[in-house]
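Asker: Structures incoming, each one as structure tokens.
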Structure I
Amino acid sequence: MEKRLIFVTSPPACGKTKLSKKLATELKHIVYLDKDTLIPLSKQIFAVAGEEYNRSSEFFEKEIRNYEYEVILDLAFEALRYADLVMVNAPFTREIRDDDYIRGLRAKLAEAGAKLTVIWVVTDPEVCHQRMIDRNSDRDTWKLEHWEEYLATVNFTIPENLRDPEDEGSLILYHNSTDEMAEADFRKLMEYFKDYD
């Protein structure tokens, strides 16, 4: 059975974490990694640098963002040595639309005997807005205070560039604007990963 690195990805507040935790609970022998686990370290960098905690800031973009992704991927590759399924819950907003990045990642995975599966969480932007309000997290303060400005920077379109015609698991859509849609697509996900159980 081939190993799989699974990205559960989408813009913020689409439902990545809820889906990831549900999958991690239902599937056996899976390593679950959440990039948000690194937030306490990032907060400390803001504090030490004397910068306001703002994950939409230029400081975050320049000094923190890419390092978070680098670390979470290093952890994922280490886990792939010992597990067939490794799941990373993170937006990967730029990375998934960067064909060179994806080619490089797939090549590195091939060396490790693994393939990439991206689960894209399809959610209506207004549903995301309400979920962001409901979760009441300090990471969303700037986004909620500048919603229209923030929304203009977010790409909700399905990243079709990820589809590999030779790998049906390269891009899987999970519709999550309603509970009914989410439940139907979760059953499909479980069917896809049944051989790993």
Structure II
Amino acid sequence: MKHFIIVASPPASGKTFIAKQLSGLLPSPVYLDKDSLTILSGQVFKAAGEAYNRSSPFFEQNVRNFEYAAILQVAFEALAYNPYVLVNAPFSREIRDAAYLRQLRERLHRLDARLVPVWVHTDIAVCHARMKKRASERDTWKLAHWDEYVKSRDFSIPEMEGLWVIDNSTDDSFRQPLRRLADSITGAADPEAPQ
């Protein structure tokens, strides 16, 4: 059985950190980060003469869903060659959409793979501090409109079958749950027992 791992959370929750830590605990996984597509999507803004704002209506209409479609297509293709494929992306709507998840599981079933959903939970104040520290251009609008941004995102833990929650609010809170998750994926522990 192959494993299709999605590591999801709102921005600055430490998703990339957790995704890379988990990848390091797996045997030679394929690691894919949706942020790698921002080079291309930045050109979409430029070509359209739009200000670079990943929280804008333009982004929602013309970029967001296409980034997900692109990274998932690459991930599905990678499953043909590797039993461990990990996608690092917010999945903010998708992870709360039962129909989307059902379709994703059905597609993965046809590829002899199971979905391993991971949610990185982090205190909002910690997210704010991390976002300021990383000083990324993609966060400019979010930081300038922090209260508005936070109201537009759902930081709560999604309710879904088989979800693994990794708390990343401190330097150590993630370590034990992440090890249990890795053991579950590789068969060193019960694969149906999220902690």
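Asker: Identify which of structures I, II gives the largest calculated value of FRET efficiency 1/(1 + (r/R0)^6) of positions 75 and 163 (r between Cβ atoms, R0 = 30 Å, to 0.05). Before the final figure, lay out each step's value.
Answerer: Values: I: 0.70; II: 0.95.
With respect to FRET efficiency 1/(1 + (r/R0)^6) of positions 75 and 163 (r between Cβ atoms, R0 = 30 Å, to 0.05), the highest-scoring structure among I, II is II.
Asker: Of the structures I, II, report the one carrying the highest value of distance in nm of label points 7 Å out along Cα→Cβ at positions 11 and 27. Could you put the intermediate results ahead of the total?
Answerer: On the way: I: 2.6; II: 3.8.
That would be structure II.
Each reported figure results from applying straightforward, stated rules to the coordinates on display, with no laboratory input. Note that this is a predicted model, so its numbers are computed, not measured. Cβ atoms are built from the backbone, for glycine too; each structure is taken alone.
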